[in-house]
Structure P
Amino acid sequence: MSDIRQIIAHNIVRLRTERGWTQAELAERLSYSDKAISKWERGESLPDVIVLKQLADLFSLRVDDLLMEGAPMQCGRAEKVRKQNHMIITLLAVMLVWLIASLVFFIFTFLPYSPGKWLIFLFAIPTSAIVLIVFNSIWGNTKRNYLIISVLVWSLLLCVHFSVYYALSVHLWVVYGLGIPAQIIILLWSGLTSPERTPKKKVKKEGDD
């Protein structure tokens, strides 16, 4: 029994760390406490059959895989391939934005008077940021969104500044003042959402045995 406990404990630790999850994050996904996860990973107790099935489904494995040494390695490789594919798809979407911007720029070069045509590439920056936010929210680490949102805010202010300059020949430097409170709000927002790593305490048993 002790060997089974250690194998399951080792597999849970490996699967959790491959996903980059903390014990609290895994506990939240299973609706258990992080204390129960800690006991399982130390081999002090065994998760029941229902929890083993939950773990297997969570990591796209069979229950038998959790009872065998080294089997979850396949999950880690599959996860790396999945992340790589997500990254490629995201970059393709961003490059599509810049391809469209290049095509529009090329069309504008045939117009008799278009001094501000380079603004097309400037507007491609916040557009790319929006695309990154969408894909990162679906597949990536949502914490990166705060950095991307910062890029979005400041690039939009740049677009406003230079658009006003080419339209009215006025440097609207004051517009950057809006970026300071906006950046503070983003920082405070990121601070508010950080405690989500601590799972809510559930009424469920801790699955000691």
Structure Q
Amino acid sequence: MKEDRLTLKELIWLFVLGCFFGFLLETIWYFFKHGVIINKQGLLYGPFKPIYGFGLIIIVLVMNKYKDARLWQKFILGVLVGSAFEYFGSLFQEYVFSTSTWNYASFKLSLGSRLYLPYCLIWGVLAILVIDIFYPTIKKIIRVIPPRIYTFSSYVVLILMVVNIFLTMTATLRYSARINKKGETNIFWRIIDEAYNDEYMKRKFPKMRVIKKD
């Protein structure tokens, strides 16, 4: 196996760490910008923001092939990869879940409503930090963890994350459906509606907006 090839277990931990540090980044950024702390979770359970988890995986998968490129080349590639991911992530959320978590339409340097130029540049900086510092450090840490513990913990975390993501997606779909007055008689949907009602979803995801359909 080539050393540069990512394993499933590495992907699992990249996702989890990306989710966690993305949550921290957004929480701290929002605090410094607005002076208040709000819930920036992206999943129902735990301090995780999945868009950063998937974003970290994509950045590593793409940029690991160009880790020896010049700094400015990695920056440009990071801007392009990160911005494309953010754009299509926004589209995916809107058309699959009928929700929106970020909208830059009122920003002076926005590129449409889905991208904001300064944040696009930040993707470039983050990409360099990830491929030059973060990912190599993670690989060094993994090498010193006993293989059995590493394998066991990886698959336990995978199961927990899959359940968390499934419940979050299901609850979001139902939340959007309720706002758009789409009823359901299925017993599973009724259980979801009771466990994750509108008040709960608004409290859990205060920045998420449901897109109302005619």
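Values quoted throughout were computed directly from the atomic coordinates according to the rules given, and no laboratory measurement underlies them. Values in this document were obtained by computation on a predicted structure and should not be read as measured data. Cβ atoms are built from the backbone, for glycine too; each structure is taken alone.
Between structures P, Q, where is relative contact order in percent (Cα under 8 Å, 6 or more apart) highest? For this comparison of relative contact order in percent (Cα under 8 Å, 6 or more apart), the top structure is P. Of the structures labelled P, Q, which one yields -23000 when helix-only ellipticity at 222 nm (-39500 (n - 2.57) for each DSSP H run of 4 or more, over all residues; to 500) is computed from its coordinates? Derived from P, not from the others.
Taking 14.8 as the value of mean projected area of the Cα convex hull in nm² derived from one of the structures shown (P, Q), identify that structure. Comparing all candidates, it corresponds to P. When distance in nm of label points 7 Å out along Cα→Cβ at positions 121 and 169 is calculated for each of structures P, Q, structure Q comes out greatest. If you line up P, Q by distance in nm of label points 7 Å out along Cα→Cβ at positions 65 and 185, the top spot, with the largest value, goes to Q. Between structures P, Q, the greatest calculated value of distance in nm of label points 7 Å out along Cα→Cβ at positions 57 and 129 is seen in P. One of P, Q was used to compute volume of the Cα convex hull per residue in Å³, for residues 9-104 alone, and the answer was 126. Which one was it? Of the structures listed, the value fits Q.
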